[in-house]
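No lab work stands behind these numbers, since they all come straight from the coordinates. Being a predicted model, the structure only gives us computed values, none of them experimental. Cβ atoms are built from the backbone, for glycine too; each structure is taken alone.
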Structure 1
Amino acid sequence: MIISGKKCLIDTNIFIYAQDKKSAHFEEASKILRYLNEEKFQAFITLQNLLEYSAVLTRFYKYPKKDVVSDLKILVSNPKIVKLYPSDKTTVEFLKLMEKEPKIYIYDLYLVAYMKVYGIEVIITDDMDFKQIKDIEVINPFG
């Protein structure tokens, strides 16, 4: 996995796997987060990632909300992660992508819209649907 020096959006599943010690992907996901903290690449997350993380941990894993809030505070206060928020440009790009890529999941398209607006080259994810989008690089650290 060659990500050194690149701008990388980290998909929610990486954070989930790094939280789930029983996951087969726990070690590799944790390594990605270590690389992030060692500044081997420039890391980005979106408000959408934070919402997805919260929803999955509280609904599927049944984590108490107070624990998820603690996690989120750590994530948003990490100076090595650039936090991205929706903008008019993101919305315009998202609408273009919806027309151009009608078969791709809506939430994935919204992440790609962020990538295009902010010039992010790579997404680190376990979701291979992103491979259908031609002008982004998809890195799956698990396979």
Structure 2
Amino acid sequence: MEKRALLDEEQTRRLLEEAKKARLKAYAPYSGYQVGAAILTQSGRIFGGCNIENASYGATICAERVAVARAVAEGETDFVAMAVVADSPEPGSPCGICRQFLAEFAPRLTLILANLEGKVRRGSLDEYLPYAFNKDFFCAEEAK
């Protein structure tokens, strides 16, 4: 199994800064809960994303998925770490859909979760989503 990435202080600082910047672009007229995310690729690129709410709540997309979608649209699918920043008393946590979405690409992704006051929580995605559903559950013969 792949190991969780160890980030240096500069990488962590850059990721958190990009997530904070992305958060400022959030479109959250219904909840007011603005979230920013930034994902670091193996090639060293960082992609930011913000949450985008919709009057039809099911059409809302979280910051984490926006960041991943931006990266994938640019041909990047090898992810190292993600920072998520929200204005909340405690560091926010990716929702279940985002956890599953991230697990598709990086089951042991390093997560850096923070609030605006500087409280930070670190972990790996497999700690937040143990036993994630993945391609190994498909029968290879049936998938053909």
### Message
If you rank structures 1, 2 by FRET efficiency 1/(1 + (r/R0)^6) of positions 32 and 72 (r between Cβ atoms, R0 = 30 Å, to 0.05), which sits at the top with the largest value?
### Response
1
#### Entry: Parent structure of the calculated result -14500, given that helix-only ellipticity at 222 nm (-39500 (n - 2.57) for each DSSP H run of 4 or more, over all residues; to 500) is the read-out and 1, 2 the choices
1
### Task
Consider the structures 1, 2: one of them gives 126 for volume of the Cα convex hull per residue in Å³ as calculated from the coordinates. Say which.
2
### Message
One of 1, 2 was used to compute distance in nm of label points 7 Å out along Cα→Cβ at positions 24 and 128, and the result was 2.4. Which label is that?
### Response
2
### Query
Of structures 1, 2, which gives 20 when relative contact order in percent (Cα under 8 Å, 6 or more apart) is computed from the coordinates?
2
### Query
For which of the structures 1, 2 does the calculation of FRET efficiency 1/(1 + (r/R0)^6) of positions 64 and 96 (r between Cβ atoms, R0 = 41 Å, to 0.05) return 1.00?
2
